[in-house]
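Structures for review follow.
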Structure P
Amino acid sequence: MLAAQFDADVLVLRPDGPITRADIATLTRLVDEYLARHPKIAGVMVETPAFPGYADLAAFADHAHFVAGHHARVQRIAVVTDSALAPFAEFVANHVIGVEMRHFAFTQRSAAIAWLRAL
């Protein structure tokens, strides 16, 4: 399950199990409602001790479609995790997708929020 909620201008995502197609559908509705009222999302914080993966290939494809459709309206992404995959995700976001992403250790939630709002 993917818990998703806005904390003012920051979208906080907390996956606690494999991400499903239903999770991405819920996330899409939440983000689209926010973007109907705001030009951009200041930041997205993904907070999880370890990346839980996807329930199936269709969920991954839905997530890729979501990113493709929304990344231009996100200013920064902070990944707060101790997962070994974080440096790879940071590279892909910064150099392939074109969104500024920074990795923080799981214990650095406050620093991540501060960085997201420091624009």
Structure Q
Amino acid sequence: MFWLCDFAGARGAKATRFTNAANDCPGDDDVEHVLSSADLVEALDSTFWIVERCLESWTLPMLGEVITHPEWPNSPSQTRGWALQRVFAHDVWHIAELSESLTRAGLPGIDLWA
């Protein structure tokens, strides 16, 4: 959500539990704010809605637009397409981690193509 809302300016952060992703979104290594399974499902549903809106509303020319964060003086310049790819790459990483954990526990892994 950080890359799409805070950096790329996508709308929808206020509809999630993370109204300020830069300050209150639990990160991968945040052991103080661990979400329950129900909270995690709600968070994933509400934040993926932002991804869906980007996919539905951003046009091909918009994906190539170079953006920077206006409040960060030395902000990196990236494209909207890069931000979207970054979110997908991050999610795929976590899906692989989860799939490995499931298979180590003797459960079926995640099949993205099923």
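Where a number appears in this text, it was derived from the coordinates with a stated rule and is not lab data. The structure presented is a predicted model; accordingly, all values stated were derived computationally and were not measured. Cβ atoms are built from the backbone, for glycine too; each structure is taken alone.
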| For which of P, Q does Cα Rg over 2.2 N^0.38 Å, for residues 58-105 alone, calculated from the coordinates, equal 1.14? | P
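Quick one: helix-only ellipticity at 222 nm (-39500 (n - 2.57) for each DSSP H run of 4 or more, over all residues; to 500) came out at -11000 when computed from one of P, Q, so which one is it?
Numbers: P: -11000; Q: -15000.
Here the read-out was taken from P.
If distance in nm of label points 7 Å out along Cα→Cβ at positions 66 and 82 is calculated from each of P, Q, which structure is the one that comes out at 2.6? Walk me through the numbers on the way to the answer.
Values: P: 2.6; Q: 0.9.
Answer for the origin of the read-out: P.
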| remark: Comparing P, Q on Cα Rg over 2.2 N^0.38 Å, the highest sits with Q
